[in-house]
1. Work out which structure the value 1.14 belongs to, where Rg/Rh (Cα atoms, Kirkwood Rh) was derived from one of P, Q.
2. Can you spot which of P, Q the value -4500 was calculated from, given it is helix-only ellipticity at 222 nm (-39500 (n - 2.57) for each DSSP H run of 4 or more, over all residues; to 500)?
3. Quick check: 1.00 is what I get for FRET efficiency 1/(1 + (r/R0)^6) of positions 82 and 98 (r between Cβ atoms, R0 = 25 Å, to 0.05), calculated from one of P, Q. Which structure matches?
4. Of the structures P, Q, report the one carrying the highest value of relative contact order in percent (Cα under 8 Å, 6 or more apart).
5. Quick check on the output: 14.0 is mean count of other Cβ atoms within 10 Å over residues 178-185, derived from one of P, Q. Which one produced it?
Structure P
Amino acid sequence: MRLRDILQFIRANGLIRPGERVLAACSGGPDSIALVHLLARLASTVPFHLEVLHINHRRGPAGDDAEALCRETAARLALPFHRRELAPAPPPRANREEWMRQRRLAIFDEFRRSGFHRIALGHQRDDQVETFWLRLLRGAGSTGLGGMAPATTDGRIRPLLATSRSEILAYLRAHGLAWHEDATNRDGRHRRNRLRHRVLPALAEAGFGDAAAVVARTADLLREEAAALDAAVERLLPPLAESADGIRFALADFLALPEALQGSVLRAVIRRARGDLRRLERQHVDRALRLLRAGRSGRRTVLPGGLEVRLGSGVVRLALGPARSAAFEYGLDVPGRLEVPEAGAAFEALDGPPPAGLTEPHIVVPRPDGMLRVRSVRPGDRIRLSCGTRKLKAVLQERRIPVFDRDRVVVVCAADGNILGMPELSLGLCYNDDGCLGADRLITIVRRAE
């Protein structure tokens, strides 16, 4: 492993620009020790400012030994040193590895906000090869098989991604550098370790000695193809409505796409809603596709990361969590105005019939006694219409209000609980207007945008 090869890889992939602040994540393992040493040698060439971070996972004396080695390495190279630590255990029922990964990413984000441009990680070519095989055996497509990129949009870089583990170990020995061996890397209970210590050596013994290099090149090609496919898929996305409660699109627009492309399009929408596709497997996408193709309103499925895919009245919504609003109820004077944050609107009660030129949704009803009640829909609600008394649920279904929006629909009631109507649907109580109701006997209730 030559220093100029690492420099060429950094420049070819735009990993570090002159004058940037770089934070090297150092676990104490061979890859991260080599990373810190190499970047320290290159810092004056690019040039850039380098500091070192160690995250102590609090695994007892071994973890403290690794931290001491990282601190000593930074001191020997005259580099500023930072430490953070993770809580000793994740919350109950949490996936330990994923929880630790998310905590590490949160720490990286903390340093990025403090002014660091890049977070350098020690992933190398053998890690890439192992990731390829693990994802292949899991049934990943081209995006997953493309593995790790040299750089990510959130500032993480991998300067050693084209360097093999054997080259790194040779570099450490040549420079007399010590490293810490993590005992968990030998634990046969982990699939990656079984692949590393049993499967890949067996391939080499069977005569496929260059398999690692071939797989690494294949991952690079697949990553390039996946990027091109993603760009093409973006142009096929149905019109999306993005808001605080998720992303929506019309089911008909989605089903009009060729079936062969629907999975790729859905993955693109999931990535936009979630921010990434981590832990999303083909089986999850297929499950969501079956739900959408069945077209049954009210059905839902939850994908990894807590992303809910739900279908309602021809509309598909992707949201992190059910995103339901709590039940609400407020009083409204006549005349008067009321802000209803749960509905994202204001409601105004006016004396008399609607004023000339009123275009906003409204209802006109006989003036009730007492204060009006403005509340959310409740199970069993009914309203008297010209066709008879109807359940509000049936009315909302006929108006094609998606099930996930019904908890935001506002019902206006008289003080005695009698439902007067739903202004946003311009649907009001049916009353007998025989000409005896003068303007002073009517009120207008208007829904106004906030």
Structure Q
Amino acid sequence: MKMNKLLVVLLLLASVTLTAQIDKSKYYSYGESLFSEVLELPYSNPDSARIVVLAKAANESLRFQKVKDGPNFGKYFGVLEVEILFQNSDGIVKNRSKISDTIYFKEYEQTLSKSIFVEGTKEIIIPRGKFDIEIKFDIKDNSYLNTKKHKIDFSKKPELYTPLLFNSQRSDVYTELQPFGLNQIISFDAQGAKMLIPAEDLEEANYTYTFTKKKDISEIALKWDANNEVNGICNVIRNVDFGFGSAYSDVKFDLKRNKSYNVLDIDLPGIKVIPGVYSLEISKNNEKVTNFEIKIEWVSQPISLNKLPYAVEILKYIATEQEIEKINNSDNVSEAFLEYWKEKDPTPLTPFNEALQQYFVRVDYAFFNYKTISEDDGAKTDRGKIYILKSSPNEIKEEFKDDRTLVIWTYSKQKKEYVFELIGAGDYRLVEIKEI
């Protein structure tokens, strides 16, 4: 009887299921974790400014705890806490406000996400003037990095206010618009953008816009089309007001009707959303009224794309040697690299390539999670390679037999198992691919 029990224990130890897997790469992004934006909206009192502050923080920067009782038992909750300080030129705090919002998630992995954000908003009425604005996030690592600073002049009431930027594909929907909240940045992965420019009074006139790319963003290795310009007529919407509010950790915007203000409505099609620094010029009856600087930026760009030679090298899992050599020998490596990815693009009518993003997000994940003592770059290990090509397995098992340590990745839909053997200090080599 004792021998049978011992045999059962040994069999259990010999094959251990570690975990059912999800595609963890979808939670990975190595860009900024904290964002803030300060906007002015029309207000009836000429001596005061109506300010809206938008704040957003990636889950991985927040503190989460598991709920131990109540209707949300078993979930994880985190709190976005933001302090907002308005200081005048003498350093005197003229206004102190707070944003606080609680969010719940079912999965622990979601609390570590670098690409899921908790957002909040606060409307503030303040006497006109010049202000240094500090937006302080209460996060895990309370260093100087948790403070965003803005220096803004609200001394004079503008004819046209700073554009409100929204992620939008439809031109006629004005309820529950999703603001980018990236400090006058349109995200490159947007399928389109809506720009609303508030105004108190708009004359009966023909309002037009010119959206022109002035320069590339110098910090990024990839360069898209050098020239990009969009011209069009602004849609004038009268008798409205502007409402920001939080709903389920997202900031939503509504354009309220039968109110006192006006707005210029501009739609930017996704096909024209290309990274760069742009000038948005507004004209009235062909005479320039004002212009704004707006960036289009790949905010969540995988870090493995920061160095183009590395990005080309790591194509070795899907590209032939001849294809890689052709890219490297091109007069414009960035252009040749993007051209290679065009045929794999699921949305070829827009410049943003979802297939390219997916591949290099997985490269990022593999780089950090599958490195070994002998290989600092986890994307170049056997496990890293399979992860990049196949994503997360449905199941991971660990087996011990004949003095060997094996890790088995199971992909149910593909009916395959990838067997890795531990060789040396943490180095797993692919030794077998099984059909199941």
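1. Considering all the candidates, the number was obtained from P.
2. Attributed to the structure labelled Q.
3. Source structure: Q.
4. Top value of relative contact order in percent (Cα under 8 Å, 6 or more apart) goes to structure Q.
5. The read-out was computed on structure P.
All of the numbers you see were taken from the coordinates with simple rules; none came from a lab. What you are looking at is a predicted structure, and each value in this text was computed from that prediction instead of being measured. Cβ atoms are built from the backbone, for glycine too; each structure is taken alone.
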